[in-house]
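Next up, some structures in structure tokens.
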Structure P
Amino acid sequence: MLSFFKPARRFLTGAVLGLSALTLAACLPDGGGPTISTSNPVPVALLVPNGSSNTGDVILAQSLENAAKLAIADLDGVQIDLRIYPTAGDPNTAHASAVQAVNEGAKIIIGPVFGEAANAAAKAVASRNINVLSFSNNTSIAGGNLFVLGPTFQNTADRLVNYSVRSGKPNILVVHAQNEAGRLGKIAIDNAIASQRAQAAGSVSYQFSQEGVIAAVSQIKLQAEANSADTIFLTSNTSGALPLMTQLLPEAGLSPATTQFMGLTRWDIPSQTLELPGVQNGWFALPDPNLTQQFQTRYAQAYGGLPHPIGGLAYDGIAAIGALVKAGKSNALTTSALTQGAGFQGVNGIFRLRADGTNERGLAVATIRDKKVVIIDPAPQRFGGAGL
């Protein structure tokens with residue numbers, strides 16, 4: 001086992017939550033969006049975290065800008081006038097930049113990244129009838145003129161629960177941390193169980209600490225056996241409880257040979273996770289790896305290095321706008337156009353925006369065998385296929 005995970009029972013308390021708690025949900029009127037001339041360049045504002053004191057934000061901002069420019073280069077017969085505005089990762093700056101962008105002619109905004117900043121930007125331009133396609137995955141801010149492009153817990157939960165049911169393992173026990181990410185993850189899984197005709201085998205929560213995980217193991221085993229759980233659905237990620245949890249459960253007698261483990265987060269990031277004995281044969285969801293590889297290769301050829309993990313969302317935003325504008329309709333950037341049922345093709349596969357501001361993405365189901373990622377159910381190529 002790699003030193004990154006030694007000692008095995010070490011709990012990484014510095015984990016960053018995938019979703020932050022917000023009470024600023026954008027309860028905005030459902031503005032339709034502006035009318036445009038599709039024969040002229042369409043002014044699009046890209047809000048990125050330039051100006052932040054965090055070096056990582058600056059790198060992310062450049063990756064998003066690069067990906068957007070790659071998407072523009074791929075558009076056939078559509079002209080995009082891309083204008084870049086900084087947010088510094090700050091809600092107040094995002095608010096001001098959104099107003100400036102619209103004042104300068106922007107007909108739609110892509111970004112910002114962080115939930116609070118995206119919420120502020122959307123509120124700033126709601127009365128101007130401008131839609132915002134943010135890079136956030138925080139569904140609590142979605143709605144009105146604000147859409148989230150980031151992969152959501154609900155999308156992943158729906159995909160995995162659907163696959164588990166189709167695989168003859170419908171009885172699902174949920175294991176989640178007693179924090180905001182764990183709470184939101186449990187809600188998503190519960191919704192998926194209800195909508196995908198699965199069966200709830202109960203849930204077990206644990207304190208977000210090493211001691212909390214250790215204390216919860218016996219309870220998880222008892223509940224799994226008492227409720228005849230086919231599958232244990234873990235909300236934890238690789239920088240949090242996942243390594244410890246997947247080690248302790250088999251040691252306690254919950255064998256992966258008889259009980260399926262699956263996770264709400266990516267189990268292949270970082271790559272060292274693939275070395276862990278406890279994650280072998282577990283299920284998780286990820287975007288179409290072939291398309292992801294194609295994008296990474298093209299990005300590296302154009303700019304050197306790899307894009308930021310969420311860099312492709314900027315490409316997706318431009319791709320959606322380009323596809324709608326190409327149709328030649330003046331309502332291309334309205335809510336009704338953005339939420340068309342057929343969806344769009346992005347660098348990570350198909351996706352579509354929902355009227356409630358959330359999104360659906362076509363995901364593959366993967367497992368880990370012999371420390372390698374193996375796709376066991378490919379990502380769908382169109383909406384209405386398996387898992388969607």
Structure Q
Amino acid sequence: MLDEKHDRLDSDLSGAHVDTLAVRAGQYRTMETEHGEPIFTTSSYVFRSAADAAARFSGEEPGNVYSRYTNPTVRTLEERMAALEGAEQAVAMATGMAAILGVCMAFLESGDRVVVSRSVFGTTTTIFSRYLKRFGVETTFVDLTDMAGWQQAVNEDTAMLFVETPSNPLSEVADLQQLSALAKANAAMLVVDNTFCTPALQRPMELGADIVVYSATKYLDGQGRCMGGLVVGNSEHMKEMVGYLRAAGPTLSPFNAWIILKGLETLRLRMQAHCDAAHQLALWLQTQPKVDRVYYSGLPGHPQHQLASEQQRGFGGVVSFEVSGGKEEAWRFIDATRMISITANLGDTKTTITHPATTTHGRLSQEERDRAGIQDNLIRVAAGLESVADLIADLERGLEAV
């Protein structure tokens with residue numbers, strides 16, 4: 001904790017709009033009276049005395065102890081993210097996958113059951129199906145939108161329900177209020193990966209989620225500059241997360257925390273632009289004869305369009321589609337583009353394109369991909385901030401190659 005003489009900049013932010021919180025929440029001013037957020041590149045901290053050191057290490061006194069789990073720059077990010085989410089506390093970690101694994105390590109034990117939607121990021125599936133299985137945690141996968149399937153899968157041993165909504169890459173949308181009611185009725189925890197929406201478009205805790213996780217690498221940074229993860233929830237749950245972080249050390253660097261802080265300042269504006277661009281691309285794609293199907297919840301024909309309209313404040317920046325043919329045609333489409341970046345990342349100012357079956361979901365078995373709806377002719381585009389006309393012109397090059 002900084003000296004009491006230092007001015008806290010968010011002391012008068014009670015009732016502030018989310019746009020204001022995104023710019024100012026959690027910031028402290030040091031004795032240097034800086035306007036921006038400083039980067040504290042230090043591994044450790046100097047104590048006033050041996051007694052002061054002992055008090056901080058034991059938790060009797062607040063303050064910085066060691067940058068593995070206490071750092072002023074990281075703390076600013078955590079407090080700002082908690083404010084944006086309307087939560088009590090956030091804990092930052094090195095990556096989004098570190099955040100997901102951290103939640104599992106903090107709250108699951110041998111003999112527990114977890115129910116997970118099939119429509120999650122491929123590596124998330126690997127965490128649950130391969131690595132947690134080694135420690136006696138049983139996982140059941142169900143279709144994201146099949147409430148009967150969820151109800152059938154949950155029993156007295158179920159400790160956690162885990163969903164990603166909207167899903168990657170098919171933009172399926174879970175009914176979070178129904179899942180929350182199911183979790184609470186069975187004394188289980190509902191964990192939501194909100195990476196695709198961010199708090200600018202959806203705040204899952206308002207819909208009943210217990211914990212929200214993010215890959216800050218995506219939209220929260222917004223420019224493909226660094227990696228990071230965040231876990232958000234109430235203070236009681238976050239005590240366990242801090243305990244895990246302190247012991248295991250999947251620490252977010254102060255520099256990366258600072259970069260993500262800068263990203264948060266423009267989050268809502270960027271998300272609005274991403275949504276607008278993706279919507280225009282989805283409308284155009286569904287008119288193309290070589291496109292068999294378009295996946296975007298902003299389209300009226302999407303199965304969860306109405307739910308997304310009620311639950312989210314926008315439909316997101318990711319649109320996926322199936323081209324006529326199979327993997328060969330999909331690859332020819334991707335290779336024919338000349339501006340869009342061929343990369344598996346998303347949430348960038350630059351539009352990206354990828355083939356999920358051989359990248360983000362490539363480590364899954366064919367059966368797992370089939371169950372998740374990841375076909376060989378599926379292409380995912382994450383709309384950036386370029387001119388939509390230029391994006392369409394580039395995608396037309398892809399269509400000409402099919």
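Which structure, out of P, Q, was mean count of other Cβ atoms within 10 Å over residues 58-65 calculated from, if the result is 21.2? Derived from P, not from the others. Computing relative contact order in percent (Cα under 8 Å, 6 or more apart) across structures P, Q gives 16 for structure Q. Set P, Q, criterion distance in nm of label points 7 Å out along Cα→Cβ at positions 98 and 338: the highest-scoring structure is Q.
Assign the value 17.5, calculated as Kirkwood radius over Cα pairs in Å, for residues 130-313 alone, to the correct structure from P, Q.
Working: P: 17.5; Q: 18.2.
Going through each structure in turn, the value belongs to P.
Looking across P, Q, the calculation of FRET efficiency 1/(1 + (r/R0)^6) of positions 258 and 298 (r between Cβ atoms, R0 = 35 Å, to 0.05) that yields 0.20 traces back to P.
Coordinate-derived values only; no laboratory data. Note that the coordinates shown come from a computational prediction; the quantities given were computed from them, not determined experimentally. Cβ atoms are built from the backbone, for glycine too; each structure is taken alone.
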